[in-house]
Structure P
Amino acid sequence: MLLAVDVGNTQTHIGVFSKDAIVAQWRTHTVRSRTADELALTFRQFLSMDDLSFDRQITGVVISSVVPTLTAAIREMVERYFHFSPVVVEPGTRTGMPIHIDNPSELGADRICNAVAAYTLAGGPLIVIDFGTATTFDVVSQRGEYLGGAIAPGVQVSADALAQAAARLPRVELLAPRSVIGKSTIESVRAGVLLGAAAMVDGMIDRIRGEMKGEPQVVATGGLAPLVLEHCTTKSRFEATLTLTGLRILYERNV
């Protein structure tokens with residue numbers, strides 16, 4: 001079985017694949033200071049919850065990470081406890097996707113995973129949106145070339161920043177507002193943050209389409225994606241495990 005680990009700035013998404021099928025997945029807070037031994041304990045506990053063996057069933061590990069300290073710690077954990085080296089998505093990894101940006105080494109590992117997975121699932125041209133700590137837009141051509149993208153503040157980041165910067169505005173739970181015209185401060189914040197995010201997504205898709213050849217499909221992922229997409233006018237395909245699927249594909253291309 002393959003253990004796929006996507007380390008984000010806020011959460012770490014972990015999945016186990018048996019061939020092409022994901023058989024278990026978990027999310028945990030990203031803690032940058034965790035050691036290799038602490039990570040081994042965490043992974044063992046997650047696997048045991050689904051009656052999977054840390055010692056006997058994992059035959060490969062693939063990692064994407066935007067947190068360098070955790071990349072090193074997970075690599076050390078794999079080598080110490082599994083006795084083989086993981087595949088780490090980084091510059092030099094075979095992706096099968098030409099990257100047409102000024103400095104390909106700048107491209108986040110999660111973004112290339114998303115682009116590869118979305119193109120494999122849906123073909124091109126594509127706009128891939130990931131609703132995470134940042135909301136990222138990645139653009140893939142008809143021929144499967146990564147063309148670039150855009151990065152915006154994530155929905156939760158925007159809400160948190162508003163509460164921190166404005167003394168009289170509360171931190172609110174991100175729920176759909178009853179109306180775009182809020183009748184209370186909480187409803188007004190929800191309308192501005194959530195519906196504003198949906199309007200930004202629709203607007204960005206329109207602008208990206210204006211610079212592309214052909215009519216792109218839109219594929220979305222990320223924990224907050226369903227909440228925002230519900231209010232978008234643009235039709236999209238939601239794939240909850242898109243990044244993990246990309247990790248599996250890249251593992252197969254490199255082993």
Structure Q
Amino acid sequence: MNAMSGMTARPVALVTGAGRTAGIAAAVIRRLAETGWDVAFTYWAAYDAQMPWGAEEHGPEMIGKMVEQAGGHAYGRPADLADPDAPALVFDDVEHAFGPVAALVMCHCESVDSAILDTTVDSFDRHFAVNARATWLLIREYGLRHAAEHGRGRIVALTSDHTAFNLPYGASKAALDRITLAAAREFAHLGVTANVINPGPTDTGWMTEQLKSDVAQATPLARLGLPQDCANLVAFLCSPEGGWINGQLIKSDGGISA
């Protein structure tokens with residue numbers, strides 16, 4: 001993964017939560033690179049390692065190569081976003097590598113299934129640290145350091161409706177929604193748009209074959225959501241053409257929530 005000192009000719013996007021090539025974040029990074037962005041990204045292998053899919057040893061390296069193949073420059077670094085110091089350190093490193101961040105796209109999450117009766121305090125606290133507090137701190141750093149042309153700044157976050165039997169994840173994602181949407185008003189003087197995307201169930205390797213079939217049957221468009229579906233919307237929101245969409249929670253889920 002290459003990095004360059006100072007500003008580059010292409011605008012810079014920072015994408016969080018990009019450790020796996022099968023994930024939404026990787027698709028977002030590829031699409032942003034294809035549409036003219038240099039991309040910095042974070043990942044945290046320890047999270048993936050505890051999940052059923054496991055950590056992808058060379059995932060970050062391969063994601064960086066995707067950017068380079070699309071004509072951009074890539075910079076990836078690990079970041080445990082449960083650490084309140086991590087967001088500022090990430091921005092420090094990205095600015096040193098590329099210059100100011102024009103688009104902040106937050107795909108990171110903590111998501112360990114548990115319900116009202118069996119969620120532990122430690123799990124609850126970590127979900128809120130990663131999904132809510134880190135979102136606030138990343139957005140705060142973005143606002144403090146914002147240097148993009150008025151009207152070209154972008155903030156996008158990914159959310160979910162999944163709450164029952166996934167209590168800390170769903171509750172912390174609801175907090176993420178409100179934090180992100182607040183930026184649409186609070187960063188008006190910067191000309192920054194802030195939107196949230198709910199991509200619905202997306203085939204990133206976590207669904208069983210039966211669940212895939214059930215989801216496809218429940219979706220009016222009769223197929224699973226793909227990472228590229230969300231990536232296309234993110235790229236549009238980050239484009240000049242997407243600049244009038246602001247302060248929205250967008251369901252981009254093939255109609256499954258209709």
Structure R
Amino acid sequence: MNRAAVFLLCVAPAVAASNFSSPLVGLTGDAQGKLHLVHGVAGSFVVRGAIAGQALDWAFAASGGLLKTADELRVLDAQGNVIGRRTASESQVLLNPRYAFFPETGELWPASAHRDRALLIQSAAVGGRVIALGPADQREIVLAACRGDHLWLLTFDITSGALKHESAPGGTIGEQACQAAHRAALLVLEDRVLLANAHEIVIQTSTGQERRLPIPRNHGTRIHRAGEDTVEIEMSGAPSFVLRFNSEGERLYELPAAEARP
């Protein structure tokens with residue numbers, strides 16, 4: 001693959017208009033790998049027909065997001081429409097709603113059509129292995145990296161790739177995030193870090209406080225940034241859940257089955 005390739009933008013048909021006036025909450029995947037829009041308000045959700053298939057990973061927020069399939073990255077707008085595509089056959093790509101990171105090469109790709117060059121994050125600056133992307137703005141992006149058995153949050157300049165700040169979360173998440181059983185279940189948000197295991201979600205706030213939310217015991221928990229204030233909890237052999245969060249805390253809701261598209 002030509003690693004100097006850019007996101008190739010293309011106009012895609014809009015997602016079929018919904019007859020629901022309720023707001024878009026975010027995205028959710030199903031057991032067949034299809035991605036759906038979730039509409040509604042807390043405690044009353046509607047999961048609409050699939051907008052994409054072969055969804056391996058995704059990250060979504062109010063301004064849009066990114067979706068990874070087996071062979072490409074898709075750029076999504078705020079309504080979940082596909083507005084851009086880029087070939088990406090690599091087995092591991094880490095996502096947040098605005099960037100895709102390729103751990104094998106250290107390349108950080110923007111979803112924005114106005115930025116068409118990858119930023120190279122030097123492995124020496126990371127000093128370990130990147131396992132998740134955190135929040136990003138116009139100036140900085142946070143990468144979560146394992147240095148040995150300990151988790152570090154590294155803030156890089158979005159223009160130069162220089163390391164600006166680093167910190168170690170500590171606590172349960174700092175100790176467990178780099179263990180093999182937890183590597184695919186870490187999510188770094190603006191004001192909290194989440195770690196999923198077989199029976200609970202551990203939440204650490206920016207002030208260092210820890211909270212735990214029990215979930216049905218399972219053998220394969222995954223978590224995704226699904227919306228502006230929403231995290232999706234995927235569990236093997238169990239219905240999906242959404243975790244809604246605000247300044248006061250978090251609450252877990254079970255999602256209904258997807259509706260057939262009219």
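Where a number appears in this text, it was derived from the coordinates with a stated rule and is not lab data. Predicted model only: the values in this text are computed from it and were never measured. Cβ atoms are built from the backbone, for glycine too; each structure is taken alone.
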*P, Q, R: which one has Rg/Rh (Cα atoms, Kirkwood Rh), for residues 68-155 alone, as calculated, at 1.03?*
P
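So distance in nm of label points 7 Å out along Cα→Cβ at positions 36 and 172, computed for just one structure, reads 4.8; which one of P, Q, R is that?
P
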